[in-house]
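The structures come next, written out as C-alpha cells.
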Structure I
Amino acid sequence: MDYFRSLGKFDVPKRCNPADYFMKVLDIKYPKQADDIEKLELLNRSYRFQLEKRIEVDNKLIKLEIPADYARGDPSYKASTWIQLQQLMHRSWILAQREPRISRAKIGQTMIVVFFLIPTFW
C-alpha cells in the first residue's frame, strides 16, 4: 500500500479492502483507452525508478575487486582437471548416500538397458 500511496494516484479509501480496490483501479479494459495507457506508463516508470534506486544502493554496498591475474587474462586459481573430477565424484557420492533410492533406480535402469542390449549385439 505504501508503494501505491507514494505514486500519489492510488490512495485506498477508508473502510475499503485494499486488494479489491487495487483490482478495480488497476484493471485494463480492451481495447486500451488513453487513461489505461497513461496508467500503465505511470506504473512502468515508477517501477523502473524504484528498481534503479535499489540497484544503485546495492552497487554502492558491493565492492569487489578484480584479481590482478584475472585482469591479465591468466587466472592462476583455476583448479586442475584432477581436482575438478575429485570434487564432482565427492559430490556424487554425497548425493548417493543422501538419496539411496535414486542410486538403486539408476542401477536398475542400467541393468534393464544392458538386458536389452546384450541380445542385440550377441
Structure II
Amino acid sequence: MLFDTTFFIDLAEELQARKNGPCQELLLANRHAVRAVSVVTLGEFAVGATETEVRRFFRGYAPRALGRETAIFAGRLQASLPFDMGENDLWIAATALREQMSLVSRDRVFPRIPGLRVLVY
C-alpha cells in the first residue's frame, strides 16, 4: 500500500486530537500490509514539519524513490490522461501504478486514473 500525503495530514490531525479516526482504523485493519510512501509525500509533509518530526512520523513506511523508469512512466501516464494532473500527484500515482500498489488517499483526482486501485478512508 502506498500512502498519499492527504492520508498523513489527516492522520497527524487524528493523533493531535487524540481520537481514533478513519486513518488509524485503516492502519489497524491493514496492520500486516507493506506500507510505503513516495519521496514526494515526504517532501510535501516536510513543508510543515521539522526534519526530525518527518523522520519519526514516517518510521515504518518504506520510501519509494523516483528514478528514470518512474519518470518515463509518469510522462506516459500524463500523456494518456484526458486531463492535466498536478505534478506531485502524477509522481505519486505513477509510483503506485508502476509498483502495482494500492494508493491510500481521499484525493478526488486519483480515482479518475484508469487501473489505479485507490483505497479511500
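Couple of notes before you dig in:
- At a computed 13.0 (mean count of other Cβ atoms within 10 Å over residues 4-11), which of I, II: I
- Source structure (of I, II) for mean projected area of the Cα convex hull in nm², computed value 7.4: II
- If FRET efficiency 1/(1 + (r/R0)^6) of positions 20 and 92 (r between Cβ atoms, R0 = 35 Å, to 0.05) is computed and equals 0.10, the structure in I, II: I
- Looking across I, II, the calculation of helix-only ellipticity at 222 nm (-39500 (n - 2.57) for each DSSP H run of 4 or more, over all residues; to 500) that yields -15000 traces back to II.
Computed from the coordinates by the stated procedures, all read-outs in this text should not be read as laboratory data. Quantities reported herein were computed from a predicted structural model and do not represent experimental measurements. Cβ atoms are built from the backbone, for glycine too; each structure is taken alone.
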